[in-house]
Structure 1
């Protein structure tokens with residue numbers, strides 16, 4: 001799949017973060033090369049493999065770089081240092097789950113559409129590629145991100161995406177582990193950059209035993225989402241937290257109302273507490289909506305200013 005003439009000069013680096021993927025990395029490399037990726041524009045960033053992954057990469061004549069730091073965030077930070085001279089960087093995992101055949105399509109979408117970040121959103125799942133439990137967790141985390149950042153994405157945690165190289169150099173890399181995708185998307189959304197999604201297929205891992213994402217990582221990513229929301233939009237985060245007072249307020253109010261109408265017992269103090277909690281939560285909810293709207297106005301102004309620079 002070739003780039004259109006307007007984007008024929010665009011340069012992009014394909015980066016494959018990996019650790020102990022000896023059974024998959026050769027297939028990922030072959031697929032990337034068959035998709036038309038020049039060998040010199042392909043790099044494998046290794047996070048300390050000990051199973052022969054490094055030897056396979058070197059035997060194929062592909063550039064191998066040791067990542068700085070630990071975890072996925074260290075791999076992305078390493079790639080940011082290698083991206084000089086490239087317009088975009090394409091990331092995909094080294095476990096063969098993300099088809100490298102989508103790379104030209106993702107880059108073309110970024111270039112032609114003027115997007116700063118294009119996410120390969122997992123829409124078509126190969127049987128056995130992801131359990132229903134993990135899929136539900138991904139949906140819940142994405143929904144939480146959408147609520148806190150006022151956007152409508154379907155797969156904020158995808159490991160395959162195209163991003164402008166200069167944006168990678170802007171990141172603070174405060175996240176740890178698998179939270180780097182959350183930090184990247186939060187940065188892009190909060191600073192008025194343009195983000196887009198393209199549906200892709202998701203496959204089973206070539207080596208199921210090498211799976212690194214565990215259930216506890218979901219809780220860790222949820223904390224990263226909250227931390228990024230606090231960093232990029234603290235006013236909305238505080239007000240959104242205050243809106244949660246609606247839950248105990250309404251619950252206590254229902255309890256007081258039930259006893260008042262059906263048992264004749266009058267809980268005056270509990271009733272006052274329920275009213276206070278409900279009013280505070282409702283006011284916080286309304287203010288959070290206003291703050292989110294103001295944030296969107298700010299983002300529109302940022303995009304307008306950037307388009308005129």
Structure 2
């Protein structure tokens with residue numbers, strides 16, 4: 001059952017995230033020598049733990065292969081199977097789809113935000129140099145208003161459990177209207193370790209402003225469908241300067257949809273349809289260098 005913070009706003013975010021996943025899945029295809037499948041659940045009723053014998057595990061959304069690394073039979077098998085509903089046992093080395101994890105380039109966890117990325121005022125923010133920070137010390141570190149990559153701290157451990165179990169490198173992708181960006185999961189893990197050390201040394205502001213990666217503690221997520229309802233979470237934020245651009249997102253159609261929340265409040269939601277990513281050479285290089 002959906003609890004506080006899991007009303008119509010929750011369903012709307014899932015719907016938009018599913019669009020972003022579909023956009024990447026379709027785009028990362030034969031044109032770029034890739035074959036991409038969905039392996040994670042994207043449903044408001046989904047529960048990764050229910051299908052997993054491993055507690056606190058999160059299955060990434062997509063799995064990407066070099067097209068030439070799969071046989072025609074394997075591609076047909078993957079295309080016809082409803083993989084998100086399969087138990088994790090089928091992906092073990094001896095399982096029916098064990099070859100997936102051996103041959104995959106990367107797994108992708110997809111995030112989405114309804115912003116026009118190229119017009120955000122902090123799009124070209126740059127990290128501060130050591131000299132700048134010495135000449136003008138800062139008391140606070142806030143991420144720029146930009147198409148940043150966001151990931152909740154609670155998901156780090158859950159994704160890491162999956163990654164260590166299946167030995168597949170993970171990439172965090174964030175899709176916007178106009179652009180999409182990515183960062184290797186290992187980069188976030190490395191920053192998390194540095195942040196804890198910097199906190200003890202009272203250097204966390206310098207670390208964030210000099211790297212372009214930020215940690216927001218107890219960040220409030222407001223609910224659009226209920227007054228006074230909010231969730232506080234620790235999140236990592238990666239500015240574009242510290243990420244790799246996946247590519248430009250083109251051909252997206254946006255419309256508005258009106259809904260009514262359980263509290264009988266009118267709530268509008270942007271609906272995204274269509275669109276393709278013109279994949280950058282930098283992102284293709286990133287994928288190919290992860291293994």
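What follows draws every value from the coordinates through simple rules; no lab data is involved. A quick note: this is a predicted structure, and the numbers were derived from the prediction, not measured. Cβ atoms are built from the backbone, for glycine too; each structure is taken alone.
Assuming 38 is percent of Cα pairs over 31 Å apart as calculated from a single structure, say which of 1, 2 it is.
It must be structure 1, since only it matches.
Can you say which of 1, 2 returns 0.70 when FRET efficiency 1/(1 + (r/R0)^6) of positions 128 and 280 (r between Cβ atoms, R0 = 30 Å, to 0.05) is computed?
Source structure: 2.
Which one of 1, 2 has FRET efficiency 1/(1 + (r/R0)^6) of positions 168 and 248 (r between Cβ atoms, R0 = 35 Å, to 0.05), as calculated from the coordinates, equal to 0.25?
The read-out was computed on structure 1.
Assign the value 18.6, calculated as mean count of other Cβ atoms within 10 Å over residues 184-191, to the correct structure from 1, 2.
2
Match the computed value 3.0 of distance in nm of label points 7 Å out along Cα→Cβ at positions 24 and 40 to one of the structures 1, 2, and report its label.
It was calculated from structure 1.
Could you tell me which structure in 1, 2 was used to calculate helix-only ellipticity at 222 nm (-39500 (n - 2.57) for each DSSP H run of 4 or more, over all residues; to 500) as -9500?
That value comes from structure 2.
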